[in-house]
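Structures incoming, each one as structure tokens.
Throughout, read-outs are computed from the coordinates displayed, never taken from laboratory work. What you are looking at is a predicted structure, and each value in this text was computed from that prediction instead of being measured. Cβ atoms are built from the backbone, for glycine too; each structure is taken alone.
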Structure P
Amino acid sequence: MKRYAVIPTRGGRVGTLRACLERIGPQVDEMFLIDNSDDLQTQPRVIDLGGAEKVANLSTVGHIEQPPNLSALWNLGLRLAATRAQKDGEDHFVAVLNDDAIVPDDWFDSVVVAMQRYDCAAGGYCGADTFAIHVNPGPTPLHLRMPGHAFILDGRLGLLADEQFHWWCGDNDLDMQARQVGGTVVLAGEPVKHLFPDKSTAENPVLQARTGEDMRLFVEKWGFRPW
């Protein structure tokens, strides 16, 4: 089984990004850093991660679309992971992380073990006191939903984000897709440190406006609000 991680970034919080990579790096075979920096032209820049050493299993890929389409950034990494795994002839799982999500050392294993035990297509830690398994699309309390900042997908199922959701609801849509093909497991507790939740949205009026449009599109597609 191959293990991958997809981490979109704007490159503005280098210390935090390095901490994210240092924690998830040893748990996976390869990390795909999707660079969506403002000054990006046609090639990904070489991001100075605060040290001279090269991160051995890191590949950087540029995506120049602005304002950012987070679902498209995820899909770029998910497709790269699928291509790598297909070349090796192996099944694979893919972690999708915000660049400010700091996972514990056993995070990937603990989530994948639960996904395999319950035959689920997606998984993460929810922050609640007990775990839950969702097998039907529908509204879900915030404390029981799949966390958008750190989750894992079973790559064998070929799930991709719906790119009509540019900023909000892409994770909710993936959650609903996963429920339709096996389920989403959310584990008790929240060992992942999410350092700057909603900060990018709060600082960007364009992204703030996009959240309403994405919620409208989600309701149009699924017939309910995700929470």
Structure Q
Amino acid sequence: MKTTNSIARLSLAWAMILGLCHNVHAQGGVDRFLFKDGQVWAIQGSNTEALEEDAQLPNNIIVSTNGTFKVGAYSPRPFAEGQILRADGMLTSPNGKIEPVLDHVAMTAGKMVSSVNGESSPVSQDIQLGPDKRLTSDRVLLGRDGSWMRVIDGQLFTPDGKTIPAVDTISLQQGKVVVQKDGAQVAVESGRTIMMNEGTKVIGEGKVVSQDGTTTELSEGQIITIEGVVKRR
């Protein structure tokens, strides 16, 4: 079946990303980059330093000192205040939203959504993912080898069919607990509890209980990232 224009652009752009070289510093060991008060900060563990030269991450992601980042041959994208870009290419916003900066296809609230250089659009037709896989409009991933898998909310795929590990978040925003789970953000009201995919319990009063029983009291603006949905064949 034919795909949408956005997916056609996505597949073409992904091919452009591969194999590109840039004259930049390889920022080894840095966990994440924070944009705050007009400055990009490189964070490694508990150490935070101002970024003094452009840094290269895996998948041809370039973080620049001027407050932008770019993926492959795409035009640079500006950081928003408070955004954090992890070394694995996941971008977290202050509202707790987290998503890959790489082009991807996601299943969210039962619908397929494609993202091309940060711009998302819904897709209602089948999508070809590389030469061997096809994601159908009724949420089934078909392989040329006859494999079959039901896709669930929160799963992410690159245009060539690879799975992007999903990440969820737990945050406290203006006194309210908000989680991102299965690709969607949900407020956890007082008196309610939500169980995250990897077993963490989130309590609407602002407590987070991990699998090992450790309890964390959320502070305003704090964002906790955890493993997202995992779908095994």
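Given a value of -2000 for helix-only ellipticity at 222 nm (-39500 (n - 2.57) for each DSSP H run of 4 or more, over all residues; to 500), calculated from one of P, Q, which structure does it belong to? Write down the numbers at each step before the final one.
On the way: P: -10000; Q: -2000.
It must be structure Q, since only it matches.
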Using relative contact order in percent (Cα under 8 Å, 6 or more apart) for the comparison, can you identify which of P, Q gives the largest number? P
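For Cα extents along the principal axes in Å, for residues 72-151 alone, the calculated result is 40, 29, 29, so let me know which of P, Q that is.
P
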Entry that produces 1.4 once distance in nm of label points 7 Å out along Cα→Cβ at positions 144 and 160 is calculated, selected from P, Q: Q
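Given a value of 46, 40, 33 for Cα extents along the principal axes in Å, calculated from one of P, Q, which structure does it belong to?
Details: P: 46, 40, 33; Q: 49, 46, 27.
Source structure for this number: P.
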Which of P, Q yields 4.3 [distance in nm of label points 7 Å out along Cα→Cβ at positions 64 and 104, calculated]: P
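When distance in nm of label points 7 Å out along Cα→Cβ at positions 88 and 136 is compared over structures P, Q, which one is greatest? Intermediate results must be reported in sequence, preceding the final value.
Details: P: 3.9; Q: 3.1.
Between P, Q, the highest calculated value is found for P.
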